[in-house]
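Q: Just below sit the structures, each encoded as structure tokens.
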Structure I
Amino acid sequence: MLTILHTADLHLGHISRQLDAETARKLARARLGAVDTILGLAQQYDVRAVICAGDIFDSPQPEQDWWRGLAAAFTRNTGWHCPVILLPGNHDPLILESVFERGHAFRRALPPWVHVVDRDDFELELGPDAVLYAKPCRSSAGADDPALALPDRMAGDERVRIGVVHGSAFDLPGCQTNFPIARDATRQRGLDYLAIGDWHGFRVMPENGAAPMVYPGAPEPTNFKEPDAGHVAIVNFRGRGVAPRIRKERVARWTWRDETVNNIIELRKLATEDLSTTILRLHLHLTASIEENDEIAGILRSLAGTLASHGRAAALVVDSKRLRIEASPAESNFEDAPDTIREVADALKEQATGSEKARRALVVLCRMLNEVR
């Protein structure tokens, strides 16, 4: 049985702008750390090849730390010589002075079993029963189908044929298709499997197809809008024309989670969860009393952390645009207040239904009075 590991979209060197600088650097390092996890899985499953289908780096000229770090991850695997195929994608295309050019120091640092796809007619035999074809991206955008540029199956060729490209195999509403891939590309080119990169979530098209096109997704998510990211594909082939078995293996250390809470009970429950490896974006869609708002502030401090304590969440992004603070009946009782304060409060109450500024001023007045009490 032929087994391969298919990954893509590591985006080494990507620094998230949605997070604070320290957390962004921590997640960037985690993407490089995922390489060790991937190579460990490859050894565990005794794969015949590791395919990295594009966007290994976030740019064609990444900083030295990233390409040296990747080369070091490969060279640490002494005594193991499974072929690793690196395909330039649209983020790290094969252009002048690219990290993938033959004269670059990155290429010289790679062990001989790591193969860079630096030709449009790249071909690599994976033993007598399988062959791999690949075509690199040579620009950041294009309208040509890279899969249809792969060679067709010749008469009498009974080998398992694997294609490797980077592009868009389906349309997303409102998005321009980049390097479009025909949905029947495997049939047109006589392939048994098309390994694709670009989409950051795990996707198989068609499900249980005899010759599927597969996105393994990004091994480490890069933002909150990447459903089903964080995996690689372990693919078992039993022969030409037989649907391969595809196993989704999680490799991500971090989880990006978009959560909306509609009341303080939901927030309290969320705060009890183990969020130590979660990048949490929290939308507060609720109305709270002054006392509840103080509790909310305390929960957010515990999730985010302080100078003196670690946060319960790995990182926290808060959207409070729809958090509304309203004083409870007890908090807005001004009967024991001085006459001037009662007059101001009555005036603000009359205006509060039509004025957000008046409502907020009333809340501040209630808070001040409660603190005095």
Structure II
Amino acid sequence: MSGAYSASAILGEELSGSETLGGLAAAGMTIGSALAAVPLARLMAARGRRPGMAVGYLLGMAGATACVVAAIGGWYLFLVPGMAGIGIGHASNLAARFAAADMAPEAGRAIGTVVWASTVGSVLGPMLGFGPAKSAARYIGLNELAGPYLLSIILFGVSAFVVLRYLRPDPLVMSGGVGKAAERPRLRSFVRPLATTPGGRLAVGSMVAGNVVMVGVMTMTPLHLRSGGHALEVVGFVISLHIIGMYALSPLVGRAADRFGARTVIAAGGVLLALGAGFASGAEASDSRGVYLGLFLIGLGWCCGLIAGSALLVRTFDGPNRVGIQGLADLCMTASGGLAGLGSGFMVAVAGYQNLARIGVVVGLVPTVVVAIILVTERREGRSQPA
């Protein structure tokens, strides 16, 4: 997915002659991921993780195939739905962290391990896509930008095969989370418990806040640095530090969520988001030091919110509806990130990068404030109980 995403804006601009349409092609992955989250969750709730994840990966494979066709034929209109198909594969990948936690005694540790594995793909995807895969496409006479999508076809196919062949027994079936196949749960059966349960609201809020700050600030940081005269190598190093913050410490974050509680890690993640955005807001375009530290802390704060929020969802909800609730949470997280990415450009144009980052400080602190309010309320209620 990271290799395909990295190539999408470039290929989109090459095929359409427009930077705007190139950005729309890249946004297709976010759109596909958001739209697929709940339908895939409903399928898993009815039939299990194995068929649901495999369908997602196969549709991702189909999307990558459409992107190859777009690159070969020069047809931009194939690229956007193709990237949306890859986004469906992304939704399936998000569900993998919940599959790991279905039967795990320590949900945070299991989710953290799966998220940590994403580090490898996030780093290797662009390197392989723009390296060996690009050369292989050129060698067989194709547009070199078809290379990342050829790689995606292979890897989505391998993923679907591995899940179908080896995810046995199905963890969701074994944990009692699958309903009768004929009973297709409705969307409102997921919305109501998520909206009315304090743990559900906190979990989703932490994931949404982290994604809004992370996507909003990260999207505009490369342009901010370039406006200050920094070389592409500096931009690449900042993004690499950000990715390290997002993924590399995931196992430690997962263990912390199990040991100290998900709410504690969510609150810490909010503080890290605010600190990171604060450092970024104080950095002039010509000075990259604050951006280095800021993007790393934002990545780490996002990691805390994602893992601890996901673990809190696992602990708060059980039964067949829990899978749909997880899918709805991913929909909220993905859609909010997409909106933040679209709005960040407008915000920078109107008020500047520093003010965008200052908004990130406020949004990042929201989960921390909510946790503090919950703890104070629980303490007061405990004192009011008769002895």
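Q: Could you tell me which structure in I, II was used to calculate helix-only ellipticity at 222 nm (-39500 (n - 2.57) for each DSSP H run of 4 or more, over all residues; to 500) as -29000?
A: Computed on structure II.
Q: Consider the structures I, II: one of them gives 2.7 for distance in nm of label points 7 Å out along Cα→Cβ at positions 167 and 191 as calculated from the coordinates. Say which.
A: II
Q: Output the label of whichever structure in I, II has the greatest value of distance in nm of label points 7 Å out along Cα→Cβ at positions 143 and 295.
A: Of structures I, II, the maximum of distance in nm of label points 7 Å out along Cα→Cβ at positions 143 and 295 occurs in I.
Q: Taking mean count of other Cβ atoms within 10 Å over residues 79-86 from the coordinates of each of I, II, which one would give 26.2?
A: Of the options listed, only II reproduces it.
Q: I have -0.33, -1.12, -1.43 for log10 I(q)/I(0) by the Debye sum over Cα atoms at q = 0.12, 0.23, 0.27 Å⁻¹, for residues 135-214 alone, calculated from one of the structures I, II. Which structure is it?
A: It was calculated from structure I.
Q: Another question, if that's okay. On Cα Rg over 2.2 N^0.38 Å, for residues 103-254 alone, which of the structures labelled I, II is highest?
A: Looking at the calculated values, the largest one is II.
Q: Comparing relative contact order in percent (Cα under 8 Å, 6 or more apart) across I, II, which structure shows the greatest value?
A: Structure II comes out on top.
Q: Suppose you compute percent of Cα pairs over 29 Å apart for every structure in I, II: which one lands on 43?
A: II
Read-outs throughout are calculated quantities, based only on the coordinates presented, and are distinct from any laboratory measurement. Note that the coordinates shown come from a computational prediction; the quantities given were computed from them, not determined experimentally. Cβ atoms are built from the backbone, for glycine too; each structure is taken alone.
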